[in-house]
1. Of the structures labelled P, Q, which one yields 3.3 when mean projected area of the Cα convex hull in nm², for residues 4-43 alone is computed from its coordinates?
2. Identify the structure, out of P, Q, from whose coordinates relative contact order in percent (Cα under 8 Å, 6 or more apart) was calculated to give 32.
3. One of P, Q was used to compute helix-only ellipticity at 222 nm (-39500 (n - 2.57) for each DSSP H run of 4 or more, over all residues; to 500), and the answer was 0. Which one was it?
4. In terms of mean projected area of the Cα convex hull in nm², which of structures P, Q is highest?
5. For distance in nm of label points 7 Å out along Cα→Cβ at positions 36 and 68, the calculated result is 1.8, so let me know which of P, Q that is.
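Values in this text are rule-based calculations from the coordinates and carry no lab data. Because the structure is a prediction, the values reported are computed rather than measured. Cβ atoms are built from the backbone, for glycine too; each structure is taken alone.
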Structure P
Amino acid sequence: MLEITLQQTRVYREIKEEGIQEGRLSEAANLIIRLMSKRMGQKLSDEIVARIFGLPLPVLEDLSEALLDFSSLADLQVWLDEANN
């Protein structure tokens, strides 16, 4: 009989990889939110937080660099609007 453990199955590996990706996405979004809040000296609105959490990882990575140039929340809003187009 085949002796295959759960960890050796394709389904398990795919689920594990998906969990890792979701974790990376969540951590990236949380870091950006913390950095923007500190940079702006105020808490971000729920709408902006939701928009950031809705971004895919490559776009979050772009935002992590772009936020260094932001001087106001309006800059973030414009960037998010452009990222959705």
Structure Q
Amino acid sequence: MTLEILTPEQKIFSGDVYGVQLPGISGLFEVLDKHAPLVSALKEGKLKILVDMNTTTSYTIQSGFVEVINNKTTVLVEGANEN
């Protein structure tokens, strides 16, 4: 699936990934390839990109939203720092 992470200032990440773990307002959840359409609010916390089965990249994000549609996940956050 395609993942984009955007802040008001810049694009933080864009590329094809296996999945992503996100800090939802009700707890952590994961979006994988061919996930059903979804829109959710995000709270401050750790976002983990599953580049493939063995490789991950992490960011600490501020609050925002995620949209999943047509195998594309777009994360819109106030700010993000790579860990």
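1. Q
2. Q
3. Q
4. P
5. It was calculated from structure P.
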